[in-house]
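Every number in this text was worked out from the coordinates using simple rules, so none of it is lab data. Since we're looking at a predicted model, the values are computed, not measured.
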Structure P
Amino acid sequence: MHHVKKQQVMDVLEASSPSRILPFDLHDKQVVIFDLSKNNPDMQNLDFADTATFTAYITAGLVKNNARIGIGKYNEDREMYHRSKLFAGKEPRTIHLGIDLWANAGTPVFAPFSAKIHSFRDNNQFGDYGATIILEHHLEGVSFYTLYGHLSRDSLTNLKEGMIIEQGACFAHLGNEKENGCWPPHLHFQIITDMGEMKGDFPGVAALSQREHFLTLCPNPNLILRVERLKNDPH
């Protein structure tokens, strides 16, 4: 069932015309793609528990590349989540299910398609999403969801479930470290084919043993972002 739904969503998105979700051209040279995987030696030496240190690393990567925005990849096996007990357990969660867009706090976020607000919540604990909005979309008879994590708390003001958001409308802004779960400012963007009973939250990181299950529920967000340099990535 989930494999069928994933294929339906992928087919619809490949034929769609999404709007930008941030006010940047993700194809230009002012974009840097970060390697945040376990294979990057920098990840072994970085103190992710110290948000200021992590932010300095991201900022330095942007400055070095004269970039206004950075991208963190989908389906990447990452070390960084050991910074928070949120991702711990019998088997730690390390597989990233979305795409990160690293940009300044306050950056506006736009709806890629017409939508209604499915749910929202302030997931306010260290390492979590902070303010989160989930949109519900219907394209060509197929329904799916997009999740926006690490937003400003103000983004949740005056929202109501079922509220209509037009394609291209600004509906949120990126949060700062004090309101986004203690992360360098960025957007976690994720596609979800089936929310189940969940509201205002959905796993953005999966355990290695559950990788295939969650990748089926969460297709590659580049189906919407369409960053050319990411198109050779798996899944």
Structure Q
Amino acid sequence: MRKPIIAGNWKMYKNLAEAVDFTQKLIPLVSGVTHCTILVCPPYPLLKDTADEACGTNIMVGAQNLYWEDEGAFTGEVSASMIKSVGCTYVIIGHSERRQYFCETDETVNKKLFAALKHNLLPVVCVGETLAEREKGDTFAVIEKQVKGAFSGLTEGHWQSIVIAYEPVWAIGTGKTATPEQAQEVHAFIRGLLPKNVAADIRILYGGSVKPENIKELMSKPEIDGGLVGGASLKPDRCAKIINYL
């Protein structure tokens, strides 16, 4: 049985006081939740304080990115060990905005994946097609290339730590959402690309304008194992409604 994950990606929002206030307000709203793993992913400067507030609760904290080297002269970058040391358990890798604006590739996603695994961070690896790619009928070809590139070189022991997020780029921050049927179709395709001995255990999240109004229908699909939530995760009450989708 795959335990769902509801992950909130704050992107480049909130200052320190806002992050602490959010976490303090979210804790009592979700304190009884056991049906899913709760994850919030703040910007780097807010990680430690958010993790400190969440310590001892059922809220996990993750980073939005990492660099693949352990240390060195890489100004502005943050390593997996640094992220781990401030209380994080997860890290998002290869988000479409990282690919679009910061030239990330399947190769760099793969390097970051191995860095996360080395330091026992659970990676949430993102894949997804653009609107142009979907309209050209290239969705499955794009997804297959990204999945094979991201997970190249993984051994059997690595797979138990992997989480995948399917995020159709055309549905991120646009208010558009892939229909539950469209998401189910791509999730099933992704699962079919994974090694047969682990495929049934890998959690695949949907990301793309997830909100309280559509989470229950999305979660009704058998291949959807949670949500990677953007804008709707920024307010405690709306975030809690998504978490409490049952």
Structure R
Amino acid sequence: MAEAVASAHRIGEAIADLGVPVFWYGEASEEVGRGLSSLRRGGFEAFAEGWPAGRVPDLDAGRTAAHPTAGVTCVGARRVLLAWNVWIEGVELEVLDELAGRLRERGGGIPGLRVLALELPRQRGHQISMNLEGVEGREPFDVFLRIERHVEAAGGRISRTEVIGMIPDALVFPAATHRLRLSGPDPARMLSPSVQRHALGRMERDLRAVIEWVLGAGSEVPADIRDAARLLAGRATTKPSPTENA
């Protein structure tokens, strides 16, 4: 996380150098854990004529209001977030609004869950749209099952689930286990992560052999190459796959 925060600050400063004001959020903010929802309230219009009270950018880029076309940018560091939408048929929006209220953290529901019930006229459908923060410590498939139970009890059905961005193992593996009635589910038995761990282990052993040779060769090797080898020696650690410790 410390490296992610340093990266966020480096990127944010580069964006501000382009003339776009920047807010820090999440672990990158001075007030650790600052959320996006409070920063984005009111959208672009809230910043077009000046900074709202209590929302002055961390890097104002020399401006007293949002950039006229680029607005402002939020740059942060946070744990993995699952952004996903569940499409629902046969249930009125009012019912889904009530369900969203029970599910969201602010309403006393699931910690880390942000939920909206939406009507999408162009797609002619209804949607439960969600962000689940800190996926590693949550059980997102349980959220899906809870939605499914309520929707079916109301006489509707889930038509599809849409994940925005990368799909975390914490969602997919439990879903597959449940739907397949999988006997003896164990994330360590998943093929791709197992092959990945094996390949990374072999790569690390080969890399360490090269590093040891370079460092052992002393002055026969240029000083800048020895320095690079020392740096690599501190970084050469096999990282477990996300499913290994699930």
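Quick one: volume of the Cα convex hull per residue in Å³, for residues 63-182 alone came out at 127 when computed from one of P, Q, R, so which one is it? Working through the options, I get structure Q. Of structures P, Q, R, which gives -5000 when helix-only ellipticity at 222 nm (-39500 (n - 2.57) for each DSSP H run of 4 or more, over all residues; to 500) is computed from the coordinates? It must be structure P, since only it matches. One of P, Q, R was used to compute relative contact order in percent (Cα under 8 Å, 6 or more apart), and the result was 21. Which label is that? It was calculated from structure Q.
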